[in-house]
1. I have 16 for relative contact order in percent (Cα under 8 Å, 6 or more apart), calculated from one of the structures 1, 2. Which structure is it?
2. Work out which structure the value -6000 belongs to, where helix-only ellipticity at 222 nm (-39500 (n - 2.57) for each DSSP H run of 4 or more, over all residues; to 500) was derived from one of 1, 2.
3. Identify the structure, out of 1, 2, from whose coordinates FRET efficiency 1/(1 + (r/R0)^6) of positions 55 and 183 (r between Cβ atoms, R0 = 35 Å, to 0.05) was calculated to give 1.00.
4. Once volume of the Cα convex hull per residue in Å³ is calculated for all of 1, 2, which comes out largest?
Structure 1
Amino acid sequence: MTLFSTARKDYSVDEYLETEFRHGERFEYYNGQLTPMPGGSIAHNRICRNILGALDQIFLERDDYEVFGSDQKVYLPHFNYYLYPDAIVITTEPQIVENDTQAIVNPVLIVEVASPSTAKYDRGDKLASYKTLDSFQEYALVRQDIPEVNLFFREEPDLWRSSDVMGLGQEVYFRSIDVRLPMDRIYRKVEF
């Protein structure tokens, strides 16, 4: 249950940050509007755990990237927009927003686990918003209702390619971080 009413439509960035801090809840912020972040399903949480765990294990060996989970806020300065992706990977130290020491602006890879109700938004407006970040190179949209990952990769500043990986016997190649993950590892313990 949300402790804070989001009926008001004109929150400043400072009010947004104070609201999150005071109430301990996560909100997406877009041009003065707050949207409460709902909890995920069991399948959603398992997929997130599997991806984060696999990437963290790989980066222990390589130490050239760092992975963050869904509590990590990302700021999109072009839109004055704060989002909470399911997972992000950065290549250097986190670059943060001046007035918010917790919002990162330099993800290389962003992973969203989509439900049937969020897939259209995740594939459309959310991806378009993420593309405004200079550091952003790859987007993975992971479905939770079937074993399918849609990948979007920046080949040139304004040229994006996409590919789809389907089936538990396949593997996903994250080009931006040079990592391969088997689909059966991503979907471990997920029932369809």
Structure 2
Amino acid sequence: MRLLDSTYRWRVDGYQHYESIVASGRQPIFASWHGRILPATLFWKNRGIVVIISRNFDGEWIAGIVRRFGYGTARGSTSRGGARALVQLRRDLAGGKPAGFTLDGPRGPARVVQPGAVFLAGATGQPILPFHIESSAAWTLRSWDRTQIPKPYARIGVAVGPPLEIGDTHEATIASGIQQLQQSMQALDGRAQALAAKP
């Protein structure tokens, strides 16, 4: 991963949204799709982000990898240990650490926002920072999330969207937040593709 990272050419749009959250003294809840874990891990490395990772065999080796890139981990998923992981993320956010979510993980359906990140934002008052990543050339795995591994020397587009504020954890608020986040992620897809295609 480090060798690949050294060859990538990053194209970034919207990074000021991250900077504005940091400047305000708040902590972002990073939000992206499961299929872009590898480039996301490389781009946001060494920022102390705490990510939620499944309590299964795959999660064990993923946790070991991301810790090497400066991430913390909260172990759990929608099917096992999710409530405990959310409690840890709330505590970490209160302690000044950002959080990270794969919005459609760990089982999908792919590119459909699940409520975890939206609930966490409503419970903590911290903003969601949506982003999407596309590559000019990549290997695509035959997994449920169509995981992409950017090829060496690929141009990688990172589109960061405006922060999303969630006022509370009422059911209607969460439902509205999920819809807004879904729309934001769809818009970021096109922006990231355009960045990756730019010479």
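1. It was calculated from structure 1.
2. Traced to structure 1.
3. 1
4. 1
Rule-based calculations on the coordinates, nothing more; no lab input. Being a predicted model, the structure only gives us computed values, none of them experimental. Cβ atoms are built from the backbone, for glycine too; each structure is taken alone.
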